[in-house]
Structure 1
Amino acid sequence: MNLHEKERQHATAVFAKMVADKKAYKIKILGKKIPVLPGVFSPKYSTDVKWFVKEVPKIVGKRSFLEIGTGTGIITLFVALHGAKNIVATDINRIAVKNARRTFRLHGLRIPVRIGNVFAPVRRGKKFDVIFWNHPFHFSEEKPKSMLERGGYDHQYRSLRAFFAGAKKHLAPGGEVLLGTSKNARLDLVREFAREYSYRCTLLKQERIPSERRRGVKIDVRIYSFSQKGS
């Protein structure tokens, strides 16, 4: 069994636990309470999300920010608290949109959260200094069975391709696209899409962090930066 197959088996088990969560609950990350609704990808089961929560705000700083696939809104929350401006978040999952809005209200923030696939809900001509997506790592030959599963599985990486294709229309001059990913993803396709849509690719940050739920296992996490060639 290769790495991707092992991680896919683990992801299947994790999603089964998320599906079993039938009631809303709160978790605490870096001192902040985060509500989690049933049907939303939960940071409770994901060590990598917490790493992105710490690292992404430091990269974004006080620039304008768009997050694709915000989920509970946890990463956008910390980006906002770190000083970013003109923030927008999106998600294809209606429950996640509701969840993120609840997260922002809980912390006294007014951040637009829009529903739709990738850039579909973003107003035409709206541009950002930073566009971020902690994308579903797992390449899937089959369509995910639920919106929840779409948080971990991307059918033939169609959404990832749409992300690279659409980002340039919403990227401010001198801006950058950030992709949260891992060696568990199809990095060959990430690089292929970057070349196809004329991005320069830079690995900004990479670590192997201890899994909170699998003793002795370390998880590869990365943030890549993509900028338009000639910009």
Structure 2
Amino acid sequence: MKFKILSGLRVNKVVRYFIISDLFFVAGWGFINPILAIFIVDEIAGATVETVGIAAAVYWILKAIFQMPIGVYLDKNEGEKDDFYTLVLGLVLASITALFFIFIDKVWQLFVLQAFHALAFALYTPAWNSIFTRHLDKNHYAFDWSLDSTIVALAAGVSGALGGWAAQTFGFDIIFICASVLTMVAAIVTFLSPEIVFPKPPSNQTLPPRDHRPHLFGS
């Protein structure tokens, strides 16, 4: 199934679902990003502006380290099953990470949580990009990418404004709860539609015999 966007342009179902998932994910973390530095300085004992910089460095450096081997691993395996479950795992871990910001009050806990934050996004980024790229609409590659970029930019902008207001009005906890819930919604949207990525064979197609040999972990 396809639906029209503008001037007769159509977006296929996989692209649509992945943009919706990306929208919830980016909107969720859009609540956190504008206020995270303030949260660190105000709520974590002994934290300074320097701590904010180190926390950012921990995230970006570890994300860079993690996502390269993850990308290599995903490329070595044919099909999209590994990409799909890596994507869902990254979303679930990101949801848990957002919620755990509520419970930290020490600098070392912040750095540990930033490591999990990095791992979650390192799982999500190559897996999402891999599946999305394979399903881009022919001759509309730029449009599909720009549609995703436009929608998530709007989501991040709106959630950033709401996040600042909510943190000022209700405190930081509500921000992390909203981010966790929206990220989990993104995981559910993705997980409940595996037939999009793994289409079911026609009813008259003979399925190959199941392989009952034991498999190594992760294979």
Structure 3
Amino acid sequence: MRTQVVIVGAGPAGTVLSLLLRRAGIDSVVLERQSRQHVLERIRAGVLEWGTVQILRDAGIGTKMDRCGRVHDGARIAWGGRSLFFDIAARTGNHFMAYGQGALQRDLYEASDAEGGVIVENAVGVLPHDVDTASPWATYRTDGVERRIDADFIVGCDGYHGVCRSMIPSGRIRTFEKTYPFGWLGVLAKTPPLPDLVYCNHERGFALASQRDAMLSR
């Protein structure tokens, strides 16, 4: 099999890229190791920066986001019994959008299906080859059969721990890392969220009150 671009990972980045390429007349195949149901049901972030909002709108795939998402001017910070609203819009001219990644991913899949996009689910053992040449290719397995795709480009949209990052030659990558002294425990609750996103600092730890929709808080 041959295509112009192989995209590894069918999360928001990979799916958006495939849609934008298709609209520019460029063929692509997206390889996703999980099932579509798994991708839609996993819990991920729920805040979109304004640049992402504009990209989705310009691509014509932000209709549901604009209807169901919630635009915020800033966020509230609470500490020591006090709170401060940090007005991001006033300082930067930009807002941000609260819209769950699961809902966004569903929108993207629906748009891809409508436009005939090719997303290969349950693609196990994806492995890029010859990534530093003009003729890269990738292998993967589905239904126990190994398959190969030749391409002009391979794009890694499979995250920090994905296979594509490990394929970048060591001399062409620089890593910057900051380790924070806490971990996240995320709890979704069927209750109306607070009006603002609230970051809280306390002697017993750190917390964030976020939102997914009008009746779902995190």
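Matching task: -7000 is the computed value of helix-only ellipticity at 222 nm (-39500 (n - 2.57) for each DSSP H run of 4 or more, over all residues; to 500). Pick the structure from 1, 2, 3. Only structure 3 yields this read-out.
When relative contact order in percent (Cα under 8 Å, 6 or more apart) is computed across structures 1, 2, 3, the figure 38 traces back to 2.
Here, each number is a calculation from the coordinates, and none is a lab measurement. Values in this document were obtained by computation on a predicted structure and should not be read as measured data.
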